[in-house]
Structure P
Amino acid sequence: MDSVAKYGMKIQFNEETLRFAFQRENGVLWKWDESYRPYMECKSGKIYFSDARQISHKNFQSGVGDGVISTYCGFENQGETVPYEFQTLVWMEKTTQDIYCEWIPICEEGLEVEKVFWPGPMEFREARDDWYTLLNNRQGMLIPNTWETELERPVFDGFFGTAGAYMPWFSQVKERNGYLAICVTPWNAGYQATHPAKGPYTLVGMRFEPSLGKMDYCRIVKYTFLSDCDYNDICKVYRNYVDEHGGLRTLEEKAIRNPRVNDLIGCAFLHKGIKTFVQHNSDFYDRENPEKNNHLTTFANREQEIRELYEMGVEKLYLHLDGWAEPGYDNRHPDYGPACEEAGGWEGMKSLADTLHKCGYLFGIHDQYRDYYRSAPSFDENFACRLPDGSIPEHQRWAGGPQSYLCGTQAPYYVKRNFEELVRHGIQLDCAYLDVFTCNEGDECDNPMHRMTRKECYEYRCRCFEYLLKNGILSSSEEVNDWAVPSQIFCHYAPYDFMMQKPGTPKQGLPVPLYNLVYHDCVIQPWMMEKVSEEEDYMLYALLNGGAPYLVRDAAYPNIDGAFDENVKISLEEQIERAKVVSAFHEKVGKREMLRHEFVDGNPKVQKTTFAGGSSVVVDFEKQKYEISWG
């Protein structure tokens, strides 16, 4: 066992097992789990680091830190030695005592690497409630080592930059000692975690994937080790990391650029649609009940609903309008227009927008610049995302039928074209929702005309948001994500993972607001308000998270995206009164940092959040009660 001990930190390295251990001065020992062997998944099969015929290790030293650098080469593929080579560098930073683990490709000839599983998961095998793992699966979850429910594979397989990982980090805490593992290069990376029913352990590790078929840049994970900490402290360390790297952009700052941010604070959210048309070649097409595939509500009818809500005392409201164009919801993108003629056309849409503004309300539309429908008049396969093997991913799940994915390099052009068309018809928008950008993984395209990495795709998506902001339109997308924070004003939702499952499904961990502990004052989040049963009311989570309320949320598709039919029925009058409570609290804390979340007296059924300025809320999920302190 070799070791490097300096600056109050020790790195231990076992040259036989290739596993590391880390320990701060007077701190606990964190070591990679004994079941772990560093390995790569290749097209030819699994290859362990130890399969290299030539392995060397030497001390590493620079002006900012010390560590161990290892070189691996001499791998075999189908009985032949190939020139594939890589290095690993594990070093401690002198100034912070943080540990950096770097995987460095040297030569990629001879192996087709699909995934690299390194660095390894920490040993975390004690049947204790005060040993827990933090995962950023949607809003966040805390998994005690003794948790009863088995952990399932997260959405998008825990890929960073998706709904399965709003932020590129995970953490573990044992007896108030913890570590925070941040993926510094998150664009082609994710986590994988294992927790069997009742534990008594949780293992979580990092993986790296290729970009355009290559592992051609250094992949970095940063570990920060803490003592006397909990998940609140972990989140604040990450918030400081984001701020240090220029990624923290608060709503207060965003409101300087566009004061309408202040108008959206405290709004009740109304989600309605105009036209639904499900193509015969869509997976959603109901052949048994064809009458259910299509329906239409006129702009005039929606306008009347707005007047009625105004007369019922709704003071602040934002209307999110689906299916407003002629082809219908999720059809013919990116060629979405004109305004639905059967519903009243451009004149009817303008009248609806004008009525909203007369009532003091805000207006926004659903739009889409990723799904690339073959029915779009401008569809050209040459501008669809092409994989390195030449294939073009396709499916027909949504209402519009067969589609591929529009290369993100093209999205800003279509956004500009379409929104200027809205301006020409006098449609004044306050907000716009660009679907799936912050939920789905970034795309890659290997077409030489517009080659694009996943990192660049995120940049192009932000460029679309920035175009909206430059033109006075508040930017929105489906969920939230770390990479989008500087350019995103609000979202469709940022729920806990269990909210996307059928009510009554066992929770895979304790829901905790990890995202909001970092970014609450940066992105406005509306929350589901359904009372899903007599035992569970989502309004309490809306209050706990200091979010905006959904007044009505008409789902575009049945029984997906957390919209289920079995919810307790609540009258519109009661919905309005419930929304007023949540709106009033959001008005107070919407631009405030969430300072702390806690289980009151250690009871997960009673939770409290505290915001900058002193406001707080305590919710009792068992008694379904809440108590607000206004600060």
Structure Q
Amino acid sequence: MTTPPPLTHPPAVRRPRIEDYALIGDMQTAALVCRDGSVDWLCLSRFDSAAVFAGLLGTDEHGSWRIAPTVAAGVPAPYADRRRYVGDSLIVESEWDTKTGTVRVLDFMPPRDGHGPQLIRIVEGLKGTVEMTSTLAPRFGYGRLVPWIYDKDGRTAAVSGPDALWLDTSVPGEEKDGAVHHCFTITAGTWVAFTMGWQPSHAPAPEVPDAEAALKETAAFWETWAGHLVYDGPYRDPVVRSLITLKALTHAPTGGIVAAPTTSLPEDLGGVRNFDYRYVWLRDTAVTLSALLRTGCRDEAVAWRHWLLRTLGGDPENLQIMYRLDGRREMPERELNWLPGYENSSPVRIGNNAVDQLQLDVPGEVIETLALAHELGVARCENTEKLIMKLIDYVRRHWHEPDDSIWEVRGGRRHFTHSKIMCWVAVDRAVRLIEQGVLAADLEALVALRTEIHAKVCARAYDEKRNTFTQSYGSKKLDASLLLLPQTGFLPANDPRVIGTVDAVRRELASDGVLVHRYRTDGRQVGMDGFSGDEGAFLLCSFWLVDALALTGRLEEAEDLFEQLLTLRSDLGLLAEEYDPAAQRQLGNFPQAYSMLGLANSAVLLQEVRQKAATPVIAA
């Protein structure tokens, strides 16, 4: 496996790579800031609201806000020479070296405390003198609507229907062609702030933010939050950055966690595998919480448990795999035909039709996370115990049915092996909670159900000749979700069937034995998942391979693989959903909670396995 090439200034005809973006956010929405100083994605006022900057999926004309050193007309804005997050925060700092001086731009979104969403950009002169340009071109409705821009009492307003943006700065500007332009000179030791706030258009203008105070408060918030993390292993920096990213994807008012802050970043450049991830998947959220719980984040677990109880209510029979941030169920999928898509990858979709799928692994992930919360000291909750038993009843009545799998395939339901194993996990964890005195239920009946599921899977999903479990009953194909076998406890990690499955998946689905694909796609043919085209390697699956190797006794291989995967992160430590090993670039929605939690979970597991191996066994 080769290391990705260093980031360079791309040719003018080339769009920025996905990994050229930085994430900033306020735990209610998020923005992506490119290395060229352009904010190309921002939904207001929530993660799942319409974008006011949608240039990421089109051009600057679909909404963007660039602050960068001035260049001649028609010349692309230069990429920052350096950028980093400030400490353990979500404040990104970009620096440009020019012929006349050096300038820094600080970008951040203060956590909301009685105010609406704010995007603050502070320009600092570090050396010499630099000519700067700010071009704010808001386009509401995902890049479709040009706002009415006007001046009021020295402030700039941009209004479209129910939405209003308010821009405040000390430098003069002008409106032209639906954009606000500021040209100014910054000298060493001086700074200029640009603050943008959102407000419903019928409401009074928001107060002018104090940029300097907001910067200090935002830095203090993130440093305090990161200071409570308990991970102290050898990979602290990438783990903490991953956890900060997961926290940023948490919707603070409700406790829901989005899978990613973006929609339709492609899994196949120029292809149709473009989906909206700005929702709360039960599976993704449950696994995200496991990463946060293992590193000391109890408050997030309690908030998510409240979200879960509110959302599912007393009706798990109508369980959905995903929900809106506030627990609403409707998210009809439609295409935005005025957006050409990232690198002409269309269609651009909002909403997600996978909401109506049957995915039988979900109760297992939810129950496993609730059980983990109990083990790690989160207080017992009677309503949670009732929910677990309702989910178990759901599993009892549906586990034998075919489903749409963890991967949300749209090519027809099958008896997917991972789904069946996670049904077993749901029952197994409930059995453990009964044995611990946490749940009151018919232990004998659940043990019998657990045994029945186990026997069926071993009989129908195991290929004895190849010594591997397969993707679905009777199939010859493999699936990366089988790498979770050692973690589930379905069979002992040293069982030959488990080791054989891990080896088979690595051999058949991993590029160079490192980057693991979810399953084999069929190129131009419509595949098992209902789509044509290929896709990149799924980064979470590669971290699953790390875990599987460590649990099956191959710790050195696991650590080597983990360190190779760390080289795939962007310069800011972020990961998208997938990675293209041929083009050596990230693919899919960004940053992806699944990938970031995979990194954190693998680091914690490696530390645990390493410590266990170093602990001497005391003879009885």
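Derivation of every value follows stated rules applied to the coordinates shown; laboratory data play no part. Since we're looking at a predicted model, the values are computed, not measured. Cβ atoms are built from the backbone, for glycine too; each structure is taken alone.
On distance in nm of label points 7 Å out along Cα→Cβ at positions 455 and 551, which of the structures labelled P, Q is highest?
P
Suppose you compute distance in nm of label points 7 Å out along Cα→Cβ at positions 103 and 463 for every structure in P, Q: which one lands on 3.0?
Source structure: P.
Compute distance in nm of label points 7 Å out along Cα→Cβ at positions 55 and 559 for each of P, Q and report the one that scores greatest.
Between P, Q, the highest calculated value is found for P.
Here Cα extents along the principal axes in Å has been calculated and equals 75, 54, 49, so which of P, Q was it run on?
This value belongs to structure Q.
Work out the source of 37, 28, 21 here, i.e. which of P, Q gives that when semi-axes √(5λ) of the Cα gyration tensor in Å, for residues 15-294 alone is computed.
Going through each structure in turn, the value belongs to P.
Identify the structure, out of P, Q, from whose coordinates FRET efficiency 1/(1 + (r/R0)^6) of positions 247 and 599 (r between Cβ atoms, R0 = 30 Å, to 0.05) was calculated to give 0.55.
It must be structure P, since only it matches.
From which structure (P, Q) was helix-only ellipticity at 222 nm (-39500 (n - 2.57) for each DSSP H run of 4 or more, over all residues; to 500) calculated, if the value obtained is -5500?
Considering all the candidates, the number was obtained from P.
0.8 is what came out when distance in nm of label points 7 Å out along Cα→Cβ at positions 271 and 439 was calculated for one structure; which of P, Q is it?
Label of the source structure: P.
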